[in-house]
Every structure is written in structure tokens, then in C-alpha cells.
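The following blocks contain the structures, represented as C-alpha cells.
Every number here is computed from the coordinates shown, using simple stated rules; none is lab data. This structure is a prediction, so every number in the text was calculated from the model and none was measured.
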Structure I
Amino acid sequence: MNKVLVANRGEIALRVIRACRELGVRSVAVYSTADSDSLHRMLADEAVCIGPPPAAGSYLNIPAIISAAELTRADAIHPGYGFLAENARFAEICERVGIKFVGPSARVISMMGDKAAARSAAKEAGVPISPGSDGLCENVSEVKKVGAEFGYPLVIKASAGGGGKGMRVVHSEGEVDAAFSEASREAGASFGDGSLYVERYLEELRHIEVQVLSDSFGGTFAFPERDCSVQRRYQKLIEESPAPGLPEKDREGLMDSAASLVESLGYEGAGTVEFVYYGGEFYFIEMNTRLQVEHPVTEMVSGADLVSEQIRIASGEKLDVPKRASSPDGHAIEFRINAEDPRRNFLPQAGPVEFYNPPGGPGVRVDSHLYAGYKVPPHYDSLLAKLIVHGKDRDTALRRGTRALDEFAISGLETTLPLHLAILEDEGFRRGGVSTHFLSGRELMNGGGVLRLSPATPEDGGASA
């Protein structure tokens with residue numbers, strides 16, 4: 001493999017470009033007119049403008065991206081995360097035109113993108129799944145049948161979606177009819193597919209996931225888990241590895257289950273198997289067939305370079321993961337810094353970055369595409385930077401995180417930096433007492449001020465199990 005086109009933007013595009021440079025592989029950036037002053041355009045070996053600011057005309061424009069790859073004679077396309085990363089049609093088109101898609105096959109992406117099909121695949125692989133429907137629920141009668149068998153509350157979920165869209169929680173049989181209709185209508189509008197399935201709904205749970213790598217020779221590696229329980233509206237804010245207080249037997253069970261699923265699929269590349277953890281038990285919820293935003297957490301405790309491994313696997317090479325990666329080395333925490341104002345209900349921000357000072361020092365990593373003078377466009381995801389800290393244990397990592405967040409300066413627009421500092425001051429978080437409802441309705445102190453977050457609702461971080 002001599003040249004990789006990076007079909008993404010922001011910090012993840014930079015991450016892939018840097019991995020290519022270290023592997024001696026040339027990189028091609030694609031960019032919209034809104035990203036003409038972006039770092040990923042400037043640091044790549046070549047760059048091609050693919051369209052106007054709206055993602056539909058640029059970063060989601062498959063013909064434009066394929067044309068850019070053919071024009072620059074790229075051997076492969078790395079999709080990063082988001083945009084086209086889990087688009088089975090895009091992967092299939094790459095296969096048809098002879099460009100290597102850095103990821104699993106279109107068949108696997110399609111199967112695992114259908115949440116009901118993924119649930120069935122996990123069950124066949126012997127992975128624990130939560131009580132719920134066997135496949136899709138075609139009508140309200142089938143939902144009520146699940147309720148009669150397993151009890152309430154239940155969560156009705158879109159089979160084709162995620163992020164809380166097409167999802168409704170029902171606490172009794174009387175709520176099923178309206179919720180089923182609303183969820184199906186919303187799923188159809190959001191994903192073009194109104195099909196639904198049902199699981200038991202659990203509130204005070206933890207969201208834990210396992211990073212996996214598989215090559216084309218049958219080699220599979222499952223890394224120690226990441227805890228992603230601190231969320232807002234199903235969007236992860238803080239991730240850490242290892243999960244605080246998780247028994248070793250459960251860690252091994254999670255890793256074995258993830259490996260079993262991946263091997264049964266004939267998977268190739270990087271992926272993440274996601275679970276909920278409740279009452280000492282874990283249950284499969286879905287698989288993301290791509291690189292995750294939080295992959296640096298795993299890299300910090302394992303010594304692995306996940307992006308380089310993706311590229312090597314796509315080149316037809318075998319896995320080359322450090323042997324020590326099977327056990328976490330110390331503790332790592334990632335903080336997602338977003339262009340949002342936490343004091344104004346997380347209002348999205350855009351505009352020029354007047355001053356930018358990322359933190360440094362031992363055990364500190366910052367993945368970001370910012371620089372002083374850069375203008376944050378209003379058209380895309382609000383992620384500005386990822387701060388990752390590593391220490392010999394969780395206490396060290398927490399202290400290092402506080403120090404690094406204090407140093408981190410971004411001016412010109414509001415960010416979630418104050419929220420992260422407030423979370424680190426919370427005694428419950430410091431004890432490791434987190435769940436997916438940790439932030440809902442909570443008052444967090446920061447610098448003498450108070451951040452009041454919205455009351456708990458199913459959309460604010462409840463998860464299914």
C-alpha cells in the first residue's frame with residue numbers, strides 16, 4: 001500500500017495522516033470549502049476539495065470521494081469515524097472499483113449495522129444478550145408479548161439507528177401503542193427504516209466496551225475494556241481504561257465474548273463490541289465496525305498503535321500487538337472537549353479560536369485540529385480536542401487530568417472544559433461511582449460556580465440491556 005485517502009476531517013483525519021507518515025505511506029486529504037484552512041489539508045501529502053460546506057455535498061458525497069481517490073491514484077480509503085465509516089454501500093463501492101476500504105467487509109458492516117441482526121449474531125456466538133425480542137417486532141402485539149414474558153420497563157429501539165433516535169421507553173402495557181408508533185415514525189424519518197426491536201430497560205447501569213483487532217489470517221486480539229458511562233444524550237463525554245472496580249473475572253469474560261463474536265463474523269480490521277454492565281452481569285448491545293473516538297485510551301494502556309494496525313491489516317499483514325497489551329498498564333482517561341456552552345444547555349459554538357494552549361508534561365496527550373486563528377465551522381460535529389491522560393493508577397490519572405485541564409486554554413468560543421473540571425471535583429466520580437445517568441439532574445461545582453444539568457430523562461443517558 002503506497003497511498004491512503006482519508007475520507008474525514010478534524011482530529012481523526014490528522015491522526016490517520018500521522019500514522020501514514022510513520023508507516024512511509026503517502027496520504028491524501030479531502031476537504032470541503034469550509035475546511036480550506038484546516039490542518040488536515042495542510043499536513044497531508046496531497047489534498048483535494050470535494051464540495052461545499054454541508055456534509056451531504058462533501059464528506060458524505062461518495063462519487064466525489066471515489067473520484068478524488070482515483071484522481072490521486074490512492075490504493076485505499078480510510079474512513080475515520082462518523083460520516084461514511086459504517087456505510088456498507090460505500091465499502092461495497094470501494095470493493096467494486098478496486099480501492100481497499102480500511103475496515104471490515106460491506107457484508108459485516110451491513111449485518112452489524114442492523115441492531116436486531118447484530119443481537120442475533122451475538123446470541124449465536126454465545127455472547128450474553130439482554131432479555132428481549134428475538135429479532136424485529138412487527139407490531140404492538142409482539143412488543144406486549146415481550147412485556148408479558150420479561151416485565152417492564154422496556155425500551156423500543158430502531159433496528160437501523162442509534163444515538164437515541166427511534167427509541168422510546170415504556171413502563172406499562174398501556175404505553176406501548178403510542179410509543180411504538182412514535183418510535184417507528186422517527187426511525188423511518190431518521191434512517192429510512194422504521195423497523196423496531198425490544199429489550200429490557202435498565203437505568204443505573206454502566207456502558208463498557210471492548211476494542212478488538214482482527215487480521216485476514218484469523219488472528220484476533222481483544223484489549224482490556226473501556227468504561228464510557230459518563231454520557232449526555234447518548235454522547236460519551238469521558239472514557240477510561242480500565243473500568244473502575246471491575247472484577248478481573250468480568251474483564252476476562254468481556255474480552256472473551258468480544259473475541260468470540262469477532263471470530264464468528266470473519267471480521268477484519270478494528271472494531272468495538274459494546275456492552276452494558278448491570279448487577280454484576282454484562283450484556284451485548286451493539287458493535288461499532290470502525291475506529292472509536294476514544295481509541296487513544298486503549299493505546300495509552302496497551303502500547304498499541306490502533307490506526308497503524310488498521311492500515312497494516314488492510315495491507316494484508318498480520319497483527320503485531322504488544323504481548324503486554326492483554327493487561328492494562330496503568331490507567332488512562334479521555335476528556336472530549338466540545339465547542340458547546342454547558343451553562344447554556346450545551347449550545348453549539350462556532351467562530352475563530354483567538355488563543356489556543358494545549359497542556360503538556362508526562363502522561364498527557366492531546367489530539368486536536370485547532371490552532372490560534374482557526375475558525376471553527378458551524379457545519380460539523382462539535383468535537384474540538386481530546387485530552388488523554390495516563391498514570392500508574394486511577395488516582396494519579398485523576399490528578400494529572402485536573403492539572404492538564406487547568407492548563408488547557410481555548411478562547412474565542414465556549415467549550416466543555418469547565419464541565420470536565422467540575423466532574424473531576426465530584427466525589428462520586430472520584431470514587432468511580434458512575435452510571436449512564438451520572439450527569440442527569442446533577443449540580444456540579446466549578447471554580448465557585450454551579451453547573452446545573454437537566455433532570456434525568458431516558459434521552460439523557462439511559463441505556464438498554
Structure II
Amino acid sequence: MSDDQGYGELGCHGNPILRTPHLDRLHSQSLRFTQYHVSPTCAPTRSALLTGRHEFRNGVTHTIFERERLRLDAVTLADVLRKTGYTTGIFGKWHLGDEDAYLPERRGFDQVLIHGGGGIGQTFPGSCGDAPGNQYHDPSLWNGSRFEKTHGYCTDVFMDRAGDWMAQCQAQGKPFFTMVTPNAPHGPYVIPSEEWAAPYRNRGLSTNAVAYYAMIAHLDAALGRLMARLDQLQLSQNTLVIFQTDNGHSLDGIFNAGMRGMKGTAYQGGIRVPAFWRWPGRLPGGTDCAALTAHIDLFPTLASLAGADLTPVRSQVEGRSLVPLLENSQAPWANRLLVTHFGRWDYGEAHAARYRLCAIRDSRFKLVNHRELYDLETDPGESKNLSARHPEIVARLQTAYDAWWTEVLPETVTNEQALGTYLNPFKQRYWDQFNLPRDTELMNQMDPILKFVRPRGR
């Protein structure tokens with residue numbers, strides 16, 4: 001799952017500039033869910049994918065300010081698969097809490113190699129942040145017990161280490177679940193080398209867009225190398241490979257496959273993403289499935305394929321198993337409702353944000369911001385507001401949304417009043433491990449910021 005790569009950032013989806021030959025080949029070999037939806041931003045998508053339920057039920061309503069932390073009573077997909085006999089690994093971005101109790105090694109993952117916070121080198125007031133001075137080249141990464149100083153560009157490190165770990169699992173006869181979540185092409189837009197940027201210069205792109213495309217082209221090559229590793233290990237035939245992204249693209253003004261909106265919006269450009277499922281001999285390659293699907297469906301699907309008993313977490317999982325669609329892409333698929341909300345309201349302002357940057361949709365109609373109605377069957381670009389023409393559909397979707405909001409609100413505010421740590425945990429661990437003095441300038445900067453973001457009365 002790449003970070004901030006939208007539906008249009010693939011050659012196979014019609015991008016006229018970007019070159020993604022390995023993703024294009026994966027597309028040709030896969031069952032593709034063409035109406036697959038995620039959350040508008042990264043931490044919410046990750047929490048929904050790992051728990052099979054809407055991110056708000058996990059208390060994840062933001063990407064910072066402690067509201068990115070996956071509530072501790074949530075059972076993760078890694079927890080379930082590990083109990084079924086799988087060994088589990090994550091390589092890349094976690095972004096569901098940086099304090100000890102929230103780290104992936106406490107949430108079902110046996111093998112860990114991650115950066116902190118929402119991006120390499122990023123730090124925000126409270127607990128969300130990365131190791132001090134971290135860079136995309138030669139990053140310091142957390143391996144579940146200590147920091148490792150790695151060598152190379154971050155995407156290469158994550159992909160290659162994932163391949164090494166899967167080779168070890170094969171040698172030991174262990175079935176594995178590998179979650180590879182590179183931070184690329186998330187900003188800051190740092191190119192791997194000029195070699196990757198050169199094809200996109202002098203093409204009328206902004207400086208950021210050149211770097212963004214270069215990061216994706218490089219990620220494509222690294223993924224191709226990882227897929228070749230599966231072939232070399234003779235694992236391709238019995239390994240299900242899934243490629244998706246975590247939200248729409250993060251740069252305005254570039255190719256968007258005819259969709260409206262981008263990351264952070266409730267329009268299709270913010271939440272509809274690629275979803276390629278490749279399993280040679282088991283799934284039909286080059287096949288499209290247009291059923292309305294989402295990230296919350298991954299949990300029950302993989303658990304079912306692995307033979308896991310979901311009885312203990314049945315009340316948690318809202319998603320549907322995609323197994324019927326994997327067996328027959330045209331299988332009957334009952335209509336459903338999916339809800340999107342950007343979140344990110346100020347402390348104590350959830351009620352005021354109820355209808356801000358939100359959407360609810362069924363297999364055909366979508367209500368955006370509680371007032372704009374689009375028929376996605378005839379208008380996938382969401383250009384014609386039909387609310388005046390179909391007030392009965394508006395009313396139906398409004399009623400369903402209001403009922404959903406009332407139901408999830410108590411869980412939505414789980415992290416609302418959480419106090420952030422005085423110092424970022426990743427920095428604390430880094431300073432402790434290498435016996436380094438604290439950065440007093442940083443500490444002095446953080447103190448007034450922390451006072452500002454703490455909830456009133458706390």
C-alpha cells in the first residue's frame with residue numbers, strides 16, 4: 001500500500017506521462033476491484049483496513065494530536081492471522097500510534113521495520129513523530145526493539161527487507177502475512193536520484209509533481225524487484241499479492257482519471273483507489289469487478305482465506321468478505337452504504353463538523369456534504385448535483401447518515417481528550433539508545449505548542 005498515490009498515478013489507468021510498467025503488468029495479471037474505496041487520509045485508512053471497521057469506531061479521526069492512535073481494545077488483522085498460524089511482518093509506515101502500547105509489535109506483528117509518525121522526518125506536537133533528523137536516504141528505522149541505521153533510499157529499504165524476510169519465512173516453512181507500506185510518494189517530495197526525475201522534467205509539471213512522479217516510478221521498479229523475488233523463491237503460485245493505495249493523490253492539477261477531488265476530500269478523487277489482487281491459478285487475471293467494495297472488506301476476506309475463526313471479533317468487523325467476488329467477479333452483491341468523513345475537527349467540535357467534508361453512498365447514488373447528490377452510474381466525475389431532482393433519495397441518504405453519526409459518535413471521540421506526551425516517543429527512544437543529549441531547542445519550541453493544543457480545561 002503506497003502512500004498518497006491516487007487512482008490516476010498508473011500508466012494502466014491512462015496517465016499520459018507517468019511510467020509504471022511493473023504496476024501495469026500486475027494490473028494485467030490481477031482481479032481488479034474498480035470501485036474500491038478507502039478513507040480520505042492515511043491513518044484512518046490504515047486503521048479501517050486492519051480492523052475491518054470504520055476508522056471513527058477506532059477513535060481515529062485525524063492523523064496527529066493523538067487522534068491517529070488505534071484504540072487498544074481493537075483486534076487487528078495481524079492478531080487474527082497470527083493466531084491462525086501465520087507469521088506477520090510490517091515494513092514501512094505504521095501511523096497508528098507511536099507510544100509503546102500502540103506500536104505494531106504490540107498489535108500482532110512479529111517482524112517490524114517502520115518509521116515514526118506520518119512521514120519520515122515529520123514531527124507534530126504530542127506523540128506523533130519520527131526519529132530526530134531522519135531522511136528519505138539512509139533512514140533510521142525502528143525494528144521492534146531498537147533503531148537501525150539503514151542504507152539506501154527508503155522505498156528500496158522497505159521492499160528489499162520485506163523480500164529478505166519472506167525468504168526467511170519460506171526457508172523456515174512458515175506461512176506469512178507481509179504488509180509493505182512505503183511512505184513514498186508522501187511528501188516531502190524527495191527524489192531517489194536525478195535518474196528517476198529526468199524523464200519528467202520539461203513536461204510542464206511543477207517541481208513537486210516532477211519529484212512525485214519520480215518517487216512513484218521508482219516505487220514501481222522496487223515493487224517489480226519484489227515480485228521478481230517471489231518468482232525466484234518459487235512463491236508466486238501460492239502467494240496472494242494485493243496492491244492498493246491509502247487515499248487519493250496529494251497534488252492538485254495533475255492527471256486524475258476523470259475524477260473530482262483529491263486527498264482529504266469526500267469526492268471520488270479522494271477515496272477511490274486502485275485494488276489489484278493477483279493469485280496465479282486461483283484468481284482470473286485481467287478481470288474487472290465493479291462491485292462496491294472498501295478497505296473494511298480486507299480483514300474478513302483474508303481471515304476467511306486463512307481459515308481464521310472470526311467469532312470472537314464478529315461484532316467488530318463491519319466489512320464483507322470478498323470471497324464470493326474472488327470466486328466469481330460477477331457474483332450477486334447486495335447493495336450497501338459506505339460512509340466517508342474527513343474528520344480533523346478542532347477539539348470539542350465534533351458536532352459542528354458533522355456535515356463537513358462527508359459523504360454517504362450506495363452502489364449508485366452519493367450524497368456529499370449532506371446536500372450534494374450525484375448519480376455515479378451516469379456521472380462518475382460528480383459534476384451534476386441532482387439534489388433538487390431527487391429529494392426522496394437525498395432524504396433517504398440523509399436519514400441513514402444521521403443514524404450512522406449518532407451511533408458512532410461515542411466511539412469517535414475516544415481519543416478526543418487524550419493528552420500528548422511532552423516529548424515524541426521516537427525521539428526519546430533514539431536519544432536513549434544512542435546516549436545522546438536531548439535537543440533543548442526542540443523541547444523549548446514544543447512546550448508552548450503542547451499547551452496550545454491541549455483540550456480546554458485539561
Open item on the list: I have 1.43 for Cα Rg over 2.2 N^0.38 Å, for residues 41-144 alone, calculated from one of the structures I, II. Which structure is it?
Closed with: I
Task: At a computed 24 (relative contact order in percent (Cα under 8 Å, 6 or more apart)), which of I, II - done: II
